[in-house]
Structure I
Amino acid sequence: MAPVTAVRSYSRLSTYLECPESYYWKYVQRVPEQPSIWSIGGTAFHTCAEQVMRGDEPDWDAAWQDAYTNVITRDPAAADLPLDQWRKANKGTEDATWWGWHGPRMVDGFVTWRNSVGAQLQPLSDGDRLWLETRIEVELAGVPIVAIPDALVTDEHGQLNVLDYKTGKDQRGPGGSLQLGVYKAAVTVATGMEATWGLYYMARSKTLVPRDLTAWNVHNIGEMFSEFDAREKAGDYRPNPGKHCNYCPLKAAKCSYWQEKESI
């Protein structure tokens with residue numbers, strides 16, 4: 001059994017909750033996955049959005065291309081696999097060409113949003129920095145946690161909000177608020193400030209989807225991480241089959257459930 005990863009995060013927690021065996025192959029054994037075009041586009045958008053929130057005003061088409069190119073350059077998979085062989089969303093239609101057109105349009109939309117209704121949200125400042133893509137390291141229930149919210153902002157009422165950008169197809173926003181709840185708990189421990197609301201900015205529709213975070217707190221988020229930590233340390237990597245299997249890149253090669261099912 002490979003050693004358990006000590007530091008936890010929302011992405012690790014959510015992967016484990018969805019399927020412990022998928023988590024095992026991805027984070028413990030570190031089995032390489034076929035890279036995805038949407039990860040390049042999403043990261044490039046986040047880079048540009050951070051610049052917008054900082055008040056930068058470059059040529060945004062050029063800024064997008066620089067961000068997009070930088071993501072590819074630092075991804076070792078790009079040296080081994082041509083982009084046309086990377087995973088693509090929306091039945092394979094959202095390829096590099098699609099992102100080359102729609103990515104800059106998403107950034108333009110974010111600039112327009114920021115200059116209008118988004119102007120009511122001001123990045124939190126502690127005097128030394130703006131809380132944009134800030135790495136937060138805390139402990140929850142004795143478990144080391146890393147959280148990197150896209151932005152911590154205050155609204156027109158002076159209330160703290162956690163802002164997260166989404167570039168995916170579903171413009172209703174993620175169905176739940178766990179990701180924002182994890183960020184809320186980490187921020188509370190790190191700063192003593194508590195966010196009542198979380199916000200998903202949906203890049204394709206240029207809309208803001210609010211999520212009430214009052215149900216999440218340091219205690220119940222800590223309990224989730226504590227249970228996750230204990231189960232992994234006990235070697236609990238049982239598969240959890242479901243709809244998520246349809247897009248699992250490791251299903252055919254590694255999943256014990258599917259290998260057993262196909263052998264019957």
Structure II
Amino acid sequence: MRSALGIDAAWTATEPSGVALAVETAQGWRLAAVESSYARFRELAAGAAVSPARGEPPNPASLLDACRRLAGRTPDLVAVDMPLALTRIVGRRPSDRAISSAFGAAKAATHSPSELRPGKLADRLREDFAREGYSLCTADGLRSPGLMEVYPHAALIRLSGDKTRLTYKAGKTTIYWRDDSRPERLRRLREVWRRIVALLEAEIAGVAAALTAPAPETRGRALKDYEDRLDAVVCAYVGIAALEGRARPYGDKDSAIWVPEPGLTAD
């Protein structure tokens with residue numbers, strides 16, 4: 001059966017990156033693992049004690065080895081929330097402009113990449129995955145095994161059917177609900193998270209059990225860790241949609257951002 005690895009990749013090596021692995025079974029897709037950093041994902045696969053989330057550069061070979069341990073095979077697709085291109089990224093790309101044109105009215109335009117962020121980190125991730133046999137999927141079409149760029153905001157708009165991006169970022173609650181008290185903002189954030197988890201559970205069994213909403217008293221890094229794990233599962237969901245012929249690329253032959261599309265079916 002197929003599998004998809006989702007990576008909510010930090011744009012710097014100092015911040016943790018969420019990782020999620022989904023596998024196909026006779027009963028449908030299920031979540032095999034989700035963690036809030038590369039190290040925690042490797043440790044989970046090795047059966048070792050899981051350490052606090054920390055930042056580090058991506059190591060595709062070790063991630064793929066962890067997938068073998070967890071699922072008995074390497075993934076068919078690796079879906080990454082990070083700007084990726086076959087050439088050096090120096091600014092906004094046609095893929096960024098295509099997403100912003102399609103989703104800008106929904107307040108889901110992409111962030112602008114630069115030579116510094118993610119810069120060489122993105123180049124290294126793409127090159128190292130290519131050495132492992134995972135070439136970048138652009139507007140030329142899907143490859144399996146393959147590496148693809150995804151954008152959770154756009155994916156969640158498609159998944160939810162909402163007309164604007166979902167208010168689920170822990171660091172932006174004062175922007176979303178500026179007139180509410182902090183406890184009320186956190187309550188509303190947890191409600192949005194619960195809704196997203198329910199939507200993902202309908203696509204990937206086991207998400208609800210793995211991503212129970214944080215307790216009301218949760219603060220700080222723990223909230224960001226939860227968000228990173230949630231985004232990683234969203235990335236894996238896009239990989240699944242692509243494998244099933246339900247996603248399309250926005251961009252060109254150099255870079256493309258893949259988004260689930262209602263109505264698309266496998267050929």
Structure III
Amino acid sequence: MTGSNDKGWIAALPMYDFPELAAAHDALWGAVAARLTAAGVTELPRELTRKVAQWDVWRHPRLLLGQGCEYPLIKSCADTIRLVATPCYAVPGCTGSTYRSAVVVRRADPAEALTDLRYRRCVINDLNSNSGMNLLRAAIAPLSWSERFFESVTISGAHRRSAEMVANGQADVAALDCVSFAHFQRLYPALLANLRVLCWTPASPSLPFITARATNDETLRSLRCALVSVIADSSLAAVRERLFLDAIDIEPDDTCCEVLKLERQAAELGYPNLL
């Protein structure tokens with residue numbers, strides 16, 4: 001039923017796939033795969049792909065189901081993917097299918113507002129990150145006076161490492177997406193004990209589920225139906241709760257206009273770069 005693009009599929013959910021959540025993600029994929037099989041989708045991967053870099057996953061011509069960060073997806077992968085759905089997470093900072101980043105500082109830091117962080121040390125997970133960079137830039141831009149705001153901006157490579165660097169004094173501030181932050185609170189409470197949320201960034205759509213550009217319309221419909229069914233399945237409640245997965249929006253914004261709007265607004269305010 002799925003045409004010639006149903007062979008050699010891969011599936012990967014790397015964005016929140018911390019080791020402690022691997023079993024839950026495996027269960028989620030197993031449930032989705034069972035429903036896809038029932039819908040006639042063939043040659044499904046038995047396991048999630050975990051040994052391929054996320055950029056290679058996003059550009060894989062046979063990606064059946066993945067998850068990515070909207071900012072790098074729209075900037076660099078728009079011609080290789082289709083948006084499947086936007087997840088809704090049950091954590092502070094999320095409203096419906098949108099999310100925010102928590103701007104965190106050390107618990108003892110005297111800062112009371114973003115303006116108090118001028119000329120302080122910032123750490124971000126990646127220059128291409130929506131939650132770690134783009135949303136933080138959007139929050140800082142109105143305060144920047146079209147000038148350099150931070151003393152320095154260091155790249156950590158991961159939200160957890162950014163949290164560690166703020167906690168141990170290597171940096172003063174980081175923006176952690178609210179879903180990651182909620183997972184850290186549950187999984188790594190000792191790490192979060194020395195941090196506090198100073199404020200929240202503007203919102204944008206949550207990290208979308210995606211498929212390869214070559215995925216045909218019938219398979220796309222099957223993916224959306226499978227995700228809706230998984231959300232409604234009471235037997236999967238514990239899996240969904242483990243992942244904070246609450247609902248699904250099957251009408252995602254294919255243009256990622258909100259993410260690009262925040263980028264554009266920062267540039268118009270004279271703050272195109274997070275510095």
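Quick check for you: by relative contact order in percent (Cα under 8 Å, 6 or more apart), which of I, II, III is greatest?
III
Thinking only about mean count of other Cβ atoms within 10 Å over residues 83-90, which of I, II, III has the largest value?
That would be structure III.
Quick check: 7, 32, 39, 19, 3, 0 is what I get for P(r) over Cα pairs in 10 Å bins from 0, in percent, calculated from one of I, II, III. Which structure matches?
Matching structure: II.
Kindly point out which one of I, II, III the value 31, 16, 13 was derived from, the read-out being semi-axes √(5λ) of the Cα gyration tensor in Å, for residues 51-146 alone.
III
Quick note: the coordinates plus some simple rules give every number you see, no bench work behind them. The shown structure was predicted, so the numbers you read here are calculated from the model rather than taken from an experiment. Cβ atoms are built from the backbone, for glycine too; each structure is taken alone.
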